[in-house]
1. Given -15000 as the derived value for helix-only ellipticity at 222 nm (-39500 (n - 2.57) for each DSSP H run of 4 or more, over all residues; to 500), which of the supplied structures P, Q, R does it correspond to?
2. Output the label of whichever structure in P, Q, R has the greatest value of FRET efficiency 1/(1 + (r/R0)^6) of positions 49 and 169 (r between Cβ atoms, R0 = 25 Å, to 0.05).
Structure P
Amino acid sequence: MMTMQKFDLPSTELCREFFLRIGKEIQVPRGATLPADDVFYILEGHVALTAVTADGECHSFMYFRPGQLFNFFPAVAGACGISLTVRSFSLFTESLFMRTKTACRLVLIERGDFLERMDSQPLQGVLLRALADNLQKALAKSANSCLATAPVRVCRLLAASMAEESPHEIPGYLTHAEIAGHLSLHVMTVTKIFHALREQGILAKQGRAVMVRETGRLLQIANQEKILLY
């Protein structure tokens, strides 16, 4: 019987020290577009893979948080001989870029330095995890966008994005407009769902922040065990 090899993933502190050795720390304000040719590791803040529509609207496709590696695909694809200019790929990616959703502290790794160490540890373990994580995010977004109702989709995003420890704060960049763009919903639909969640005591405002007060009930809606009327 074949057994799968299990990789021992490096600790967050080891990753931080490694990337700071091969790259340089930079501070980037909220709303900045990052260079397309470099690889990044997040120390603080949040970044989104963002798409721009023909009329100039921006929609976040995938989110990245502290401890995650991103923007490595062009380097990896090139190393594997995958062309990024073929029509089947370029038609869908010409309007994509990385944009900071909050002020960020990042480690910038130049492509050459990244490729030179791609087969060594701890980068190999971090890269394998990042590839699996990105595939999981893409599959989850695809399924969430076409198979679930609007309340389920919103609750899934909130459950995946809220702080793990209590109080379970929703990131400030997840405005109604941001959520609507990410999930391909109307802003008014998202506003009504938030109102229903607050009416049922699942969400609550503390100053300008939004908290998840009833994580169990939020997950019941996200798992389609309960129906939210809005």
Structure Q
Amino acid sequence: MSENQVEYSTLADQVRENIKKRIINQELKPGSRLIVSHLAAGMGTSLTPIREALRLLVKDGLVEIIPHKGAQVVMPSQEQFKDLFEVRTVLESLAIKLAIPNLSPADYEKLEQTLQAGDESIESEDPKAWLDADEKLHSYIIQKSENNVLAELLDNIRNRINIFRILTAQLPSRAKRAQNEHRSVVTAMKKQKNEEAEALVAKHIKNTYEVGINA
């Protein structure tokens, strides 16, 4: 990789985070057009890192490219969300089942630290920090399932519902309730109550879906 490529890659990551933050803060709402030249002018950069950042945001599930129109913040239909959440429920319940035998006391300590970070983000009213803590908790459990195919499938699904998670993160009451649900799931896992933990994570995902659809 050349020096210029490294420079563009680093700048593209910065642009990506800038646009992602604006989507999270709802400065850029679902369906908003993302015009490369306007973004470049606003950020004082060339077109290349903007295009690369948009490509990365497509992988993140936050941006889509519409033929003959260009890039825009994703706006999936309710039917698409319904399908994604149904599959997510089944797969994350399986991840819980597979992860429980693999979790050590040190792993539970890491989960507790992540829960604490979630508490702090709610207290400071920081939606981005809440989303980060939420992502870390779910991802850690999925990782401990030690099933690469399952992890890849869930990574794809979670990217495609990122915009949905962002919308629900703006609701303080939902963040607090979700945090309580997280704690209940981890507690059941710690007690080796597999079926209870699976049922709780399924309920958690269902609640997130219902709140988001009605937001």
Structure R
Amino acid sequence: MPIRILIAEDHTLVAQGYEKLFEGREDIVVAGFAETYHEVIFKLQASNAEVLLLDLSMPQTRNSHSLRLTGFEILEFIKSHSINIRKLIVSSHRDCELIKKAVALGADGYVLKSAGYQELILAIKTIRNGGKYFQKEVEMILDEKRRDENRFTEDGVLLTPREKDILRLLADGLSTEDMMEVLSLKKDTVNEYRQNLIRKFNARNAAHLVRLAYEMNFLN
């Protein structure tokens, strides 16, 4: 019997890409698509899907223009209602804390949207058969976090090596586009690192972040 999957994805082009990927396969069939939080909740209970492909950032409704991390709310709903479905996160979010939260809420696997087709197929089959699947890059992010867990500064701010790179480039006045080129990162990834730094330093903005970093001897 083929594996039946439910795809939760609000971007039409990405959803169409999934449809093309699985078209004609005999081992995996798409049981349905959901574009919003409420559609996912409804189809979780109405479909007989075995695996949920879930994006963490989705709108609440079709009329909502703002994205939020409703993927966590969906994981909580599945957990609290004991819905028998395996959960694979397919997301562009690389932040370790978000990955750890997804796992804590019951995610069985996590792959980035940059993953290849064959890796996605392998992830689906692995978790369908009761295993766990984390893309190598995701495992590296988690390993880096574990290595750094006990390396705090006097001020209690912990930075990953990549966050330190971003901080130095911000202090040097580089633009987002410049950082993308220097570090070979996507725009969303650079912006996510910047927001993580602002949050960790409790800064008001990027300029305030750099000033605090100098005061706390991160840039001296």
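Each reported figure results from applying straightforward, stated rules to the coordinates on display, with no laboratory input. For clarity, every value in this text was computed on a predicted model and none was experimentally measured. Cβ atoms are built from the backbone, for glycine too; each structure is taken alone.
1. On the way: P: -12500; Q: -25000; R: -15000.
Of the options listed, only R reproduces it.
2. Once FRET efficiency 1/(1 + (r/R0)^6) of positions 49 and 169 (r between Cβ atoms, R0 = 25 Å, to 0.05) is tallied for P, Q, R, the winner is P.
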